[in-house]
Structure 1
Amino acid sequence: MRVFVTGGTGFIGRYTIQELKKRGHRLLVLSRKNHQERGIDFIKGDLSDIAKWKGRLKKFKPHVAVHLAWEGIPDFSYAQSVKNLEGSLNIFSALADIGCKKIVAAGSSFEYGKSIGKLNEEMSITPVTAFTAAKHALHLMGEELAKERNMDFIWLRPFNPYGYGQRTGSLIPYIMRTVLGNVPLRLKYPLAQGDFIYVSDVARAFADAALRGKGRATYNLGSGHLTPVRDIAEMVCKEMGASREYYNAFFRTSRGKLQNAAYAGLKNIRRDLGWRPLVDIKTGIKKTIRDYESR
């Protein structure tokens, strides 16, 4: 199968193209920088200059597109969100024009707004930021385009992906840097919780959706349960060999009642795609730390 991928050199994208490559698909990947990798073809460009490389995309004739690109993160401003929305809509239109029959696109669990507890895809969406409003608008417009052009459109909402290659300001890389520096670990929200999902599981879901996704469907993508931030800190500290005194000093600052939060209902993705998470949080943290150490 011929698969076109945007955002293939980003955090989730790097794992997704490797998963697709492993399954034997032929890949064409959009990248803003010159990039070479055996077995994968790259186009240099971005969503703002589609006209420059649309001809090559047309020649490739993708069966399916996996749209992961979203420039500027963690800039979630109105201007950046509008830019991403417009660029994404343009690539959707270009894909429809050249006869691509399926688009798999990345949404966000933040689309659910301030909802807490177990979330399912049938819940109403209440965007509370420019970023989530842009994502929701892209979802709606993508589905309408798919209806008009007789395409499949699959929308995946990752919750809290983690793993090697994540932005350095993210939770686990931050804890790792703090432990390595042997400075006191202070987290802003130690009593918060999240639905953390290892990045290889996320990549597997996008690859499964590219292969088996049908119609117009939306799926949550998470572990299906909550993990407290303070527990993640404990796991990282122990895995990195921090002293008991170091960890206990942190734990004394993180006592109290845990905050409720949102986590993914996974019934639909299990039923339709046969997907389920394979990497538990302890194993995922071990893998993340080992990958950083080895690279």
Structure 2
Amino acid sequence: MSHQLTAVMFPGQGSQEAGMGRRLAETDPAAMDLWKMAEKASGRSLREIFWENEAEEMDETRYVQPALTAVNLALWFYYGPGLAPGFLAGHSLGEFSALGASGVFEPREALELTALRGRLMSEADPHSHGGMAAVLKLEQDLVGKLVERVARAGDRVILVANYNTPKQSVVSGEKEALDQLKPLVKEAGGKMVVLPVSGAFHSPMMQDAARELAWFMKRIHWKSPRVPVMFNSTAQREDDPDKIKRIMSGQMTSPVLFAQLVENLHAHGANQFVELGPKGVLTRMIPQILGKDPLVTSRNISGLQDAAQQE
């Protein structure tokens, strides 16, 4: 039988849903404490939003980021010891959960960072000049060429922000540039879907917000990860605390190389992928990235109701 090496992954913004984390928090006091810490950091009753289904606020960046981090970390502290992972990783916002889980900083600091990150990102584009869109059915290289064509033609900010799977990318930039990209994507046989976000995340349009977050990061004591972490912007492992801090200082303006990250995890021996967080978005990406390999498994644990999967 082949050796089983587990990689635990944490989802990012877009994976939030009504009622997330409630059953676990009402059963496990440590999980409830994480929600309370997240509420203190954000200055808002996040349980009211996500557990009482305050729909108009549930997609707001400033509330999603600390709330989803609380859910991800609660799942980690409840299930993580039994999973004994060889690697941790997160998608965009989820990277902060991976670092909190690996002990690079404390859970409270992870929640303070993501509450501030959410606020800064939500305020970074008050006039809504920027946006994001998913591009489906086109190879990454082709999407890159189309984006470059639009950027050059109009001297606009537009770039590939997320390399999610071989045929699913996310572009980020000025709305006019996204509008210009749409007919090119259609002509190439692809599909473009505008995402409900408040700005052009993972682009230079987040530079001021990234600078302010980096200033706050200096106040935190960064440690070496207890479990190796593979990073979004490099798709590589990093263990040095100072280098990790530098990577995370630029994370908000750097692309998310998720497909490459998963390929590298697999190359390092990971063949079991477990996503801790709502919805299972990352779980569904794994076979799209690695193909239908019978030796590779991917599953999602989204809450207490998934405990049976552990048996």
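What follows is calculated from the coordinates using simple rules that are stated; it is not laboratory data. Computed from a predicted structure; not experimentally measured. Cβ atoms are built from the backbone, for glycine too; each structure is taken alone.
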Output 0.9 (distance in nm of label points 7 Å out along Cα→Cβ at positions 115 and 195, calculated) maps, among 1, 2, to structure 1
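Please compute distance in nm of label points 7 Å out along Cα→Cβ at positions 123 and 211 for structures 1, 2 and give me the label with the greatest value.
Evaluating distance in nm of label points 7 Å out along Cα→Cβ at positions 123 and 211 on every structure, the highest lands on 1.
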Comparing Cα Rg over 2.2 N^0.38 Å across structures 1, 2, the largest value goes to 1
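With distance in nm of label points 7 Å out along Cα→Cβ at positions 27 and 83 as the yardstick, tell me which of 1, 2 scores highest.
Biggest value here belongs to 1.
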Value 18 of relative contact order in percent (Cα under 8 Å, 6 or more apart) was derived from the coordinates of, among 1, 2, structure 1
Across 1, 2, distance in nm of label points 7 Å out along Cα→Cβ at positions 3 and 99 reaches its greatest value in structure 2
